[in-house]
Structure I
Amino acid sequence: MTTATFFIATARSGTQWLADAFRRVYQDVLVTEHEPIRYAYRPKTFLRAHDRLDELRALPEVSEHLQDIHGILESKSYVEVGFPCYAMAPLLVREFGERLRFVHLLRHPVRVAASVVTHGWYQAHRTDTLHADLAPDPMDPGVVQTGYRDRWDDLSAYEKGLFYWTEVHLYGREVHETYPDVPLLTLKFEDIVNPPAALQRLTRFLDLDYRVELADGVGTRVDRYQQTTSVPIEWSEIAGHDVTLELAREFGYDTESVDGRQLTRRYAAKPEPSLFVRGIRKLGRLVRARLSSR
């Protein structure tokens with residue numbers, strides 16, 4: 001029997017790497033997509049909206065996409081390795097029944113929150129539909145962390161990223177509890193990039209033979225959207241978010257010994273050189289050009 005597997009994950013959790021790896025190695029037996037319809041699932045609107053599944057199913061992009069998947073399943077299994085579909089679980093259960101699988105993919109909350117800051121999450125300069133369609137906030141009807149409502153405006157973008165991480169993974173845990181008959185595999189991306197054990201678990205879960213080529217790309221960067229930011233990221237602000245800390249511990253993450261210097265090197269934008277420094281560099285280039293022309 002062919003299967004349809006969907007990932008429950010946040011953005012910036014290594015889904016690009018996984019999608020590329022599975023396309024490269026298993027294209028003969030598997031159709032792999034990353035974010036095939038982008039934000040059209042609209043999780044801000046449909047998270048825990050169990051009474052609106054017909055409305056979600058009727059959205060043109062969603063309806064067409066699901067029909068495409070049914071067509072794929074006639075000959076191959078399907079895997080959607082992307083974060084926007086996380087709130088689709090109730091509709092997917094209804095749509096695919098015994099063919100359905102979930103993979104709950106995690107990455108360290110500090111890493112995820114810092115990375116989404118570099119992409120403008122919860123910042124005014126983000127001008128696409130991310131904040132309208134995808135990025136949860138405590139005023140959304142489907143969220144469970146409603147205690148943030150009174151202090152939301154006082155939180156940093158990084159802290160709002162922590163809220164996002166927590167909301168998604170609380171929901172992932174909830175899906176496991178609500179649909180115990182649907183196979184669900186929980187994985188940490190940190191384990192996946194230290195193969196082969198986690199990759200072997202994933203391929204077994206997908207009813208695939210493990211192929212050693214799958215691990216060939218470990219260490220190869222495929223992140224096409226890696227960015228930095230000038231927005232301050234104080235990673236230790238996680239200490240003020242008890243639910244995040246508890247959930248992180250539950251999934252085996254250490255939130256007390258993060259390498260702040262390494263985070264700064266990865267996520268902080270390098271300051272622009274001063275006019276004086278730029279002038280000196282320009283003068284140096286002119287001098288070298290003059291000397292090389294002699």
Structure II
Amino acid sequence: MEQRSSAPALDHGVDSMAGTLRRVAMRRPGAILTADHDRWHYAKPLDAEALTAQYQAFVDLIEGDGAEVVWLPDDDGDDLADSIFTYDPSFVVPGGAIVMRPGKPLRSGEAELHQRFYAAADIPVLGRIEAPGLLEGGDCFFLDDTTLAVGRGFRTNRAGIDQLRAILEPTGISVEAFDLPYHHGPEACLHLLSVVSPLDTDLALVHAPLMPTPLWERLLELGWELLIAPTDEFEASSGLNLNVLATAPRRVIAIDGFPGTRALMVDAGCRVATFDAGDLCLPCEGGPTCLTRPLRRDPVGRASGP
């Protein structure tokens with residue numbers, strides 16, 4: 001039987017990508033500091049000192065915006081280099097968490113790490129994706145407070161989506177699936193959030209050439225405004241100019257070095273904070289959103305409170 005914590009459950013619940021971020025689960029750099037970059041499909045060897053400093057700068061921005069960081073257990077010698085990217089192995093909705101089953105084989109152990117974290121925090125686990133299902137958080141985002149968009153690609157398959165739909169049905173959250181293109185193939189990391197990044201509940205930054213047409217049409221139908229990011233910056237960053245974390249409606253954290261993308265967001269009324277991520281994010285195909293697992297955001301349509 002799973003051990004439950006005697007402490008009160010951490011307040012939790014997420015029903016959007018841009019409600020004010022109150023609490024977020026993160027994991028400090030551990031195995032990634034000595035990881036074999038070829039084995040983990042990183043673009044270059046990582047500078048451990050630079051990576052650690054960049055990670056701390058990112059944490060400072062999150063805490064500076066008022067969010068509480070809750071730390072997953074530190075690296076105790078495990079080989080989970082990608083575990084600092086806490087968005088993918090689980091997903092949180094108003095009723096609790098879903099533990100995913102990552103499509104990257106080297107990340108399979110992260111599901112158990114997140115399962116233990118939720119048990120210790122006394123946050124209900126609504127379900128867990130099991131084989132043959134594959135599902136990663138990076139393929140999921142809220143279209144509205146009762147609808148989750150999910151991308152089907154190399155990291156998330158139909159069986160995983162079907163399981164997620166069954167888990168969420170009792171909560172009143174529906175799932176809409178959208179097929180992702182082949183792009184650079186199974187070795188690369190193309191998530192749904194690689195091509196669309198919500199900045200508010202009705203505003204998103206997108207890479208139009210890779211957007212599923214039905215998703216484009218669905219967002220417009222729901223009243224979203226879509227900002228088309230510069231293609232040259234998308235290519236130069238391997239898509240990470242688009243990986244933007246909203247800490248509140250139109251208040252975002254982005255990677256430094258992509259002025260066209262930043263100007264687009266500023267012109268749309270966003271406050272944009274940036275940080276250097278040349279060793280933390282750019283070589284590893286994981287950006288600001290990937291580094292976080294939101295546990296609580298203010299509900300959609302409700303004014304931010306203390």
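A few points about this structure:
- Read-out helix-only ellipticity at 222 nm (-39500 (n - 2.57) for each DSSP H run of 4 or more, over all residues; to 500), computed value -12500, structure in I, II: I
- Entry that produces 183 once volume of the Cα convex hull per residue in Å³ is calculated, selected from I, II: I
- Taking distance in nm of label points 7 Å out along Cα→Cβ at positions 13 and 181 as the criterion, the top structure among I, II is II, with the largest value.
- With FRET efficiency 1/(1 + (r/R0)^6) of positions 101 and 125 (r between Cβ atoms, R0 = 25 Å, to 0.05) derived as 0.10, matching label from I, II: I
Quick note: the coordinates plus some simple rules give every number you see, no bench work behind them. These numbers come from a predicted model, not from an experiment. Cβ atoms are built from the backbone, for glycine too; each structure is taken alone.
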